[in-house]
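Structures incoming, each one as C-alpha cells.
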Structure P
Amino acid sequence: MSRRNVVFMVAALLVAVMSFQLNATMLSPAIRDIETELGDGSFAAMSTYFYLAGAVANVVLVRWSDFIGRKRMMFGVLAVLCIGTLMCILSTSLPVVLTGRLLQGVSNVTFALAFLIMRERLSDKTFGLCSGVVTAMTGGVAGVDGLVGGYMSDHFGYQSIFMLIGVVGVVGIALCAAAVPADDPARVAPGRMDWVGAALIALGVAGINLFFSSGGNSGWASPLALGFICAAMVCLVALVVVEKRLTHPLVNIDQLRSREAWPLIVVTILNMGSFLLVLGFIGPFIAEDQDSGFGLNGLTTALLFITPAAVIQLLTAPMAGRIAVRIGFVTLLRAGQVGSVIVTALLALFSQSQVLVAVCVALLGFVYMGMSMTAMGILGVVQAPEEEPGSLPGISNAAYGIGSSLGFAWAGPVVGSGTVSSFSSALWICVGIGVVALVTSLILKPRVPARRSPAWSA
C-alpha cells in the first residue's frame, strides 16, 4: 500500500473505533443527567449491558471474520451500532435504552478488526506506530469528547450525545467503504465457523457478566446470581469438550491454556475492573458528588478529570507502540502495570484533594492508558497463532467487557454510598486488583512468530 492509502485506511479505522469509544467516554460526564431521567442505577446498568454485548460479540464475531472477511464484518457491526443508537435517541424507557446499549456494545469489535486489518496490510514498524494511534482512541478523542459530552449533557440532555455518536457511525461506514481494501480471498480461513462453540462461549461469557452485575445488585449468593454462574460454568465445560473434537474450533483450548494466552486475558479483566474504572467511573463520581465529593458540573468534571488523561494518552500511545516493537509489548505492559499501581495508590491516599486527584488521573493517562492499554490492545493480535489470527483477539477483547462488568458490579454499591470512606475504599480495592494484575503480567510469555523477528513480541 502507498503511504497515502495507509493514512486513508488508518483514518477510516480510527473513525470506526471512535464510534464505539464515544459510547464509553462521552457519557461519563452525563451520569447525573442519565440517572435523573432514567432512575438511580441506570448509568451502571447501561454500562453493564453495553460491555456485556461487547464481550459476547468479540468472542464470536472476531473469529467469524476469519471466515467472511474483516471489511464485511466491520460494515455489519457499524450498522448494528447505528440501529442501537437510534433506539437510545428515540426512547426514554430504560428497557428500550438498555436494548439500544446492547446493540451499541457490538461495536466493541471494531478495535480487534482494526488491529487485524492493519496486521495483515502493514509492515512491523508501521503496524506498531499505527496500532498506537488506534489504541489512543481507548481514552477518547484527546479528551474533546469528554468536554463535548459534558457541555451537551448540561445544555441539551444526554440524548444529544447519542445523536452525535450516530453521525460518527454513519461516517465510519462511508469511510471504511472507500478506504479499507477489499477482503483478500487468500486470507479466508479454511473450514466453516464453529457455531456450536460460538453459542457455548457466548452463553458462558454472558453468564459470567450477568453474575457480576446481578451479584453486585442482589447479592453474590442470591439464586439469580448463582444461577447465572452455574449456567456459565456448564457452558464453558461443554465448550472444552466440543472444541477438542473439532478440526477448526472456535477456540484452541491448548493455546488458550498456554502462558502466551491466559495471563493476557486475566490481566485485561483485572485492569478493566480496576484502573479503567478509576478513570471512567470512580473519578467522575467523586468529582460530581455533591456531599462528599467536589460537587462539579459535567463540563468541569470532563475538563479536570477526563480530558487531561485522554490528551496524554493520545500523545503517548503512538510513541509507545513504536518503542514496543523494539523492547516488546510484554515489557511495555509490565512497565505500565507498575506505574498504574503506584499512581492509584497515591490517588487513594489523597482522594480528598481536588488538585492531587486531577494530577493522579492525568498520570494514569500516561502509565495506564498510554502504556498498559496500548500493550493490551496489540498483544491480542501479536500473541495469536498465525493459523488462527482471529481466535485470541476475540477472547482478549471479550475480557474488556468481563472486566468492566466486574468493575461496575463491585464498585457501584461501594462508590454509590457517596462517603469519604467509600471513595477511599474503592480506590484501595483498585490498588489490590492492580497488584494481582501486575503479578499475572510477569507470567505472560511472549510469542515469537515464525515469520517475524524475535523483537516483535519479546
Structure Q
Amino acid sequence: MKLEEEFLLEKFKELGISDLIIRALSDMGFEEPTPIQEQAIPTLLSGRDLIGQAQTGTGKTAAFGIPLMENIKGRSGAIMGIVLTPTRELAIQVAEELNKLGQFLHVRTLPIYGGQDIQRQIKALQRRPQIIVATPGRLMDHMERRTIRLSDIRMVVLDEADEMLNMGFIEDIEKILSATPDSRQTLLFSATMPRQIQSLAQRFLKDPALISVKSKEVTIPLVEQHYMELHDRQKFDVVCRLLDIQSPELAIIFVRTKRRVDEVAEALKKRGYSSEGIHGDLTQAKRDAVIRQFREGTIEVLVATDVAARGLDVSGVTHVYNFDIPQDPESYVHRIGRTGRAGQTGLAMTFVIPRELEHLRSIERLIKRKIVRMSVPTITEVIEGQQRLAVERLLNQVEEGNLEQYRGRAEELLENTDSVALVSAALKLLTKEPDSTPIKITEEAPLRLRSFGSKRRQPDNRRGSSIGKPRYNNGSYNKR
C-alpha cells in the first residue's frame, strides 16, 4: 500500500478495523470514513444494536458491512449474517460490496431474491456462504423449504426498512427476526422513521444506539435542479423537447406506474430515441439485459419506476427527468442521486402539475433548497438546440481531422456553390427536426397529500418476488 493511501486510510484504522479489511477498502478506493461510518462502526464493533437514520449516498453499506465482516471472520460452515433489502437490485448491489469487503477474509456473500431460479439459489447455498443478502419474500421461501436455517445467525441488518414497510414486507420481517437467535446483533437502517418502524425496533432491538445523518449531510451540490409546471397531457412532448435541447449522454426518466414505463419507453422509440424501460413485471433476465445495455451506453434513455431503480448504480448518468413527481420527498433524493456522481455535474428536471405543487414544497423543505422554476421550452428553442448540436458536431469533426479524402470533393463543390449555402445545407442534414409522430400516453390522476408512515395496501403474490406493489393514493393501484 502506498504511503499516501496509508495516510488517507488512517482514520479507518483508528476505528479498530483489521488489516485485511483495510486492504480491501484500499482496493475499493475508500479514503476516509463518511459521518455514518465514523459513528456506526465503533458502536457496532462493541456489540450494540443500532438504529441508523440515513438516506442513500451516506455510505451505510460499509457502515454495517465492515462490522459484519469483523463479526464473522474466521468462521465458516453456516450462515451467520443476513441483510434484508426491499428489492433485488439493492440485494445484488449490497452483495457485490460485501464480497469486495470480504475478499481477503474469504467471507462469501450470496444475494437471494425473487425472479431468479430457486434451484440455482439452492445450489449456490450448498457452497456455504457466510452472509445472505435477501429480499424478505424469497428468504421466507427458503426458510419454508428448509434450504436456509437461521439458527447460527450472529447479525441481522434491515436495510431501507421504511421501503420494506411501504412494500408490505413488515410481517415477513417479523417472522424472520423471530426465527433468529436472541443473542443476535440487530441493525436497522431507514431514511424515515414511521410509527411501524419504531414499533419494530422496540420489539426486536435491545438498547440500540441511535445514529442520524441529517439531510444537510446528504447534500447533492453538483446536481442542478429545476421544475416545470404543466399539465399531464403535455409531459411527453416536453420531455422530448428537453432531450433534443439538452442531448443527455445517459438519462433516466422516472414515472409513477409500470403502465407508464411501457407507454413512455415505447413512445420514445417511436420518436427515434434509444430507450428501454424497467419495472417489477419484467423477468430478471430482461431487467439485467436492459441495465447492462444502459451501462454500456447502447440505450441512452432508461424509463423506470422508483422500485425498479432502487439500488441501480450506473456511472455517467447526466440527466434525471421526474416525469411524475414522487409521492415521498425521500424518493426525490434517491432519484436525483443517480446523477452528479464522482465529481461530475448533473441536471434534474421535475414535472409538476398545478395540483401537486405542495408536494414540491415538501421536497424543498427536506433538501433545504429552492428548486428553480423553468418555463416550458418552445419548438423554436428545440430547433435552435439541435442546430447548436449540429454545429458542435461539425467543429468536432474539423478538430479531429482525417479529412484528406474529402478535401478534393469539397473544393470541387465550393467552385460551383456558395460556401454559406453549402454549410447551411450540411447543418440542415445534421439537425434533427422535431418529431411529431402521434403518441398516446394514458393520463394519471394527480397525487393527493398523505402523511408519512400511513399504511399502504399489502402487495399480492410476494412469494418468489422481491418487487411488491406499493399503493399510491391516486386510484390506480392495479395498474402498477
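Each value in this text was obtained by applying a stated rule to the coordinates, not by laboratory testing. Predicted model only: the values in this text are computed from it and were never measured. Cβ atoms are built from the backbone, for glycine too; each structure is taken alone.
Taking 0.05 as the value of FRET efficiency 1/(1 + (r/R0)^6) of positions 12 and 372 (r between Cβ atoms, R0 = 25 Å, to 0.05) derived from one of the structures shown (P, Q), identify that structure.
Values: P: 0.40; Q: 0.05.
It was calculated from structure Q.
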Out of P, Q, which structure matches 27, 62, 11, 0 when P(r) over Cα pairs in 20 Å bins from 0, in percent is calculated? P
helix-only ellipticity at 222 nm (-39500 (n - 2.57) for each DSSP H run of 4 or more, over all residues; to 500) gets -13000 when computed on, of labels P, Q, structure Q
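Using relative contact order in percent (Cα under 8 Å, 6 or more apart), single out the structure from P, Q with the greatest value. Let's see the in-between values first.
On the way: P: 25; Q: 18.
Checked P, Q; max of relative contact order in percent (Cα under 8 Å, 6 or more apart) sits with P.
To test your reading of the models, identify which of P, Q gives 58, 50, 39 for Cα extents along the principal axes in Å, for residues 116-355 alone when calculated. Could the numbers behind the result be given before it?
Values: P: 58, 50, 39; Q: 58, 41, 34.
Traced to structure P.
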